[in-house]
Every structure is written in structure tokens, then in C-alpha cells.
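Chemist: Input: structures, listed below.
FYI, it's all coordinate maths here, none of it is from the lab. No experiment lies behind these values; they were computed from the predicted model shown. Cβ atoms are built from the backbone, for glycine too; each structure is taken alone.
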Structure 1
Amino acid sequence: MNTTGERRTWTDVELCEAVQTNASWRAVARALGLKGTSAGTIRSLQRHASRLDLDTNHFTGQRRWSDRQLRAAMRESTCWADVFAGLGIGDSPETRVRIKGHAVRLGLDCTPLKPSQPPSLAGEVFDQPVRPEMLRTAAPGLAMAWFALRGCEVALPVEPQAYDLLVTTTKGIQRVQVKTCAARDGKGHWSVGIGRRPYVLDKSAGKMPYDPDSIDLFFIVLGEGDIFVIPSSVLAGRVRIYAETYVHYRVGDASSLLR
């Protein structure tokens, strides 16, 4: 019996045979007449198996597939669905995470594997409908894109300011306030509120005009997609306008985003 300074009841030959004919460390321990639930016993067996350079790629533990089978499945697959099929197991979110994690621990390259998703029809790629109430949230992004596409540098203020954007144009830095109107009013007008609420605790306080010295441009988006860029000097002193009155300041159309 070979020893390495510790007392053993099994030989290296018996360990080799047990490793070759079993698929887990617990089964190896039982084959050698040891307690398979003892962590110390398992660590001792693993240490001696490493010393003897024994192959444990066929071990599955509580799994139904071995490291060797996983390596082979990944070599022969182009997507994760192929890997699962090669291992003879079903695809589920939990199983996918476990197998990916095991592959990473083994140092296997997962890069070539594509997500296994059925092809989507054009209308199924993204089919969530437009929500008109989100226009106010989306409008600053539309404004940034509109100015950026015209070669202007766009920045957001670090602290709350009277303006929403700072835009560098050929006329210098312009302070831009973004406003929206999601739908026509009861009389069929695009009635756009361009005032601001005073900085008071009373939320019922009426709107007041922006100081024309604190704003250079109003960027306005309507629910049908019309875009207006209007100088603050044109709207000075106003808290609400009918957009159709300022048709000469209409600069674009984002209607395709609002369908």
C-alpha cells in the first residue's frame, strides 16, 4: 500500500479503479468503504487523485452529464440549444445559467455560441405600442438627437436650471427649454404650455412666463410628431400658445416614432 504520511485503508490501485468506475467523489468514497458525506474524506481523495493525475472528466456528481460530455457538446454546437440537445437535457433559464457557469469554471470559450432564439417576424421584434403620456419624458432625447444630427454639441445641466439643454451652435451656446403637447384640446388646437411653475411650496400656483434672458430657444414636440424650434424672444411673456400659429418655426417631423 502506498502512503504519503497519512493513514489510509485503501491503496492507490484501489483509488484508480474506484475513480474509473464511478461518477462522483461520494461514489468513490463508498466504493473504498469510506463515508461519502465527510468533507475531509472527499478532500483527501481529491488530493490523492491529483497526485496520481487521475482523469475525473467523466464525473457528473448530481448532474446527468460529465465535464467531458459538456466539452464535446460545446465543440460541436453553434448555439446553446445545440448544447442542451447534445447533453440530452431540456432548456430552462435555471439550467442555462448552471451550464454556462460550469462551462466558465472549466475555462471553456462560450463566445462562439449564439443565443438560441427562434427567428422573429418583422412585426414581432418589438411590438409595444406608443404611450402618448411618455412624450414628455422622451422629448429631451428627441431634442438632443435633433441638434446632434446637425453637428451641434449638446450638454445637460449639472444642476436644475431654467433650461433643459445647452447646445453649441454657430451663434454660440444656446439654452434650450423642451416642451410637449401630447394631444389637441377640445377645440382641436395644439395648446402648448410654455410657462413654468414658480418656486413655491404651493403646487396649485399658476404658471408664469420664463424670463427671456434665461432661455434662448423653445424646442416643442407635438403628439403627431411636428417639431418646432422657436426663439424665446418670440414667445416672451406667454405661458401658453397654439402651435399652429407658429408654423414658420416648424423644423421637422418625428411622426414615425409616434405611430
Structure 2
Amino acid sequence: MNDDRHSQFRDAHSDRSSAEQVPDTPQTRAPAYRLAFNDTDFMCREELRPVRLQLELLKPEMILNERGIKSTVVLFGGARIPAPAEKDTARTETLAELSKYYDEARKFSRLMTERSLASYGRDFVVATGGGPGVMEAGNRGADDAGGSSIGLNIVLPHEQAPNEYVTPGLCFNFHYFAIRKMHFLMRARAVCVFPGGFGTLDETFEALTLIQTDRMKRMPFLLFGEAFWRKIINWEALADAGTISPEDLELFSFVETAEEAVRIIDEWHEDV
């Protein structure tokens, strides 16, 4: 915590500590007596939603700024894709075959983190959703390179703890999907999407829409596994129907390997 305060007023930490030491009386036990900022029941009230939204936007932003992180490379992908050594546990044969992308995500993240370390870990820091599958592979690759990586978790009824490879000081937890999505893209300099399900598709199309509508700068947008993506989405049919423009198909590229993705990112940012 930055303690470079210039105010002459007593700080909130001191008053919170003092308030916890007051005598136990009916008045001090009453919820009304609690300091507003230290009252979790009050903070969770419906009327406080705008404040909670602001706090979720502000907390990760402040921590990332304090760590000096200027740009990220975002990895989206399926939580159910296993590591190749565990592909026998996959629920379908297709999932087992997709395990190769776990290794590609891990390798890609390692290569990008090696580049990030050249800038003292400030640029092209890998950011994932912090969960299992492709997300684990991304954080794991950064750990392989001896660097840091970001995990943006969200509270879900069935979700486990964040994967063990996320840098602890850069592991965040969200209540609001919208704020989490903002943090994925606010510092992004490239988006890499691996095969996945509803969540991956949601993140992919939202990011593409922001780029398509010029709400976000264009950047390398790479889809790993052309056969997978062409099987589940008929991209050309969207253009043929006129629901997107033919040039919108140029907003993304298909890649198969980590090396190919790194080359495209390197060449893109050399030209910028």
C-alpha cells in the first residue's frame, strides 16, 4: 500500500482500528454504528451497486499500475481442455484431441513472457481467466519462463480455486462479468483465442465487436485451430448474408502454432 499521504486528517485505517476497540454496548453493537466503509452488510445493499462496480474497476487497476504493467497479451480458451498427459480423462474424444492446444497455449505464453521479461515484465504480460484448461496452460507457460502472469477469476457456484500458476499478487476475483471483461481488454495488445465453449465464444465476439465498431484499437486477433473454428462458425455465411462486411473477416487470423502467433504479434508491433 502506498502510504505517501499529505492530508493532516486522521486516516481511515486508524479509525477502523479504533472503532473495533470501543466498549461493547447495545449502541456499539447496532449495525447503524458501524463505519460505512467497514460495514459489509451495508456495502452489499442493492443501492450500493454503483459503488461496488467502481471498486471492482478500481482495485485491479491500482494494483496493475503499482506493478508497472503497461500492456498484456490476453488468452481466452476452454476450461475443459486437458493437458496432453491427462487427455484420457477428457469427456469426449474431441476434447482429448484438443489437448494439443494446451501445449500450444503453454508454449506461446512462455515465449511471450520471455519477451516481456526483456521489458522488466511491464509489457505483453500474459492475462487469462485464471481457471483450468487453456487458462492454466497460459499461466503455466509464464511460470515456465520465470515471469509473472495475470488471472482474472470470477465467482461461480461450481468454480474451483484459481490455478496454481497465476502470480498470487496478480490474481483477482470479480463479481461483475462486465468489469472483468473491461480488465481483459483495457491493456491488451493482442488477443489469442483457443478452442472453447460459451464463455470463450462470448469473450471472442465481444472483443471482435469492439474492434469492428472502432470502440477498441485493432490488434493481432488470433484464433488457434482453424479446423475447430470453421466447423463451429460459418464465418463466410455471415458476410454472404450481409450481417457483417466482407472486410470484417480480416479482423482476425487463424494460427496453429505458438511460433506462428508470436511471429504475427512481433511483426504487427514492429509496424506500429
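Chemist: Looking at structures 1, 2, which one was relative contact order in percent (Cα under 8 Å, 6 or more apart) calculated from, given that it came out as 17?
Modeler: Considering all the candidates, the number was obtained from 2.
Chemist: For structures 1, 2, calculate mean count of other Cβ atoms within 10 Å over residues 70-77 and state which one comes out highest.
Modeler: Structure 2 comes out on top.
Chemist: Given a value of -13000 for helix-only ellipticity at 222 nm (-39500 (n - 2.57) for each DSSP H run of 4 or more, over all residues; to 500), point me to the structure among 1, 2 it was derived from.
Modeler: Source structure for this number: 2.
Chemist: Please compute mean count of other Cβ atoms within 10 Å over residues 102-109 for structures 1, 2 and give me the label with the greatest value.
Modeler: When mean count of other Cβ atoms within 10 Å over residues 102-109 is calculated for 1, 2, structure 2 comes out on top.
Chemist: Out of 1, 2, which has the highest value for distance in nm of label points 7 Å out along Cα→Cβ at positions 94 and 214?
Modeler: 1
Chemist: Starting from the value 9.8: which structure in 1, 2 was distance in nm of label points 7 Å out along Cα→Cβ at positions 14 and 206 calculated from?
Modeler: Going label by label, the one that fits is 1.
Chemist: Looking just at distance in nm of label points 7 Å out along Cα→Cβ at positions 86 and 134, which of the labels 1, 2 belongs to the structure with the highest value?
Modeler: 1
Chemist: Given a value of 182 for volume of the Cα convex hull per residue in Å³, calculated from one of 1, 2, which structure does it belong to?
Modeler: 2
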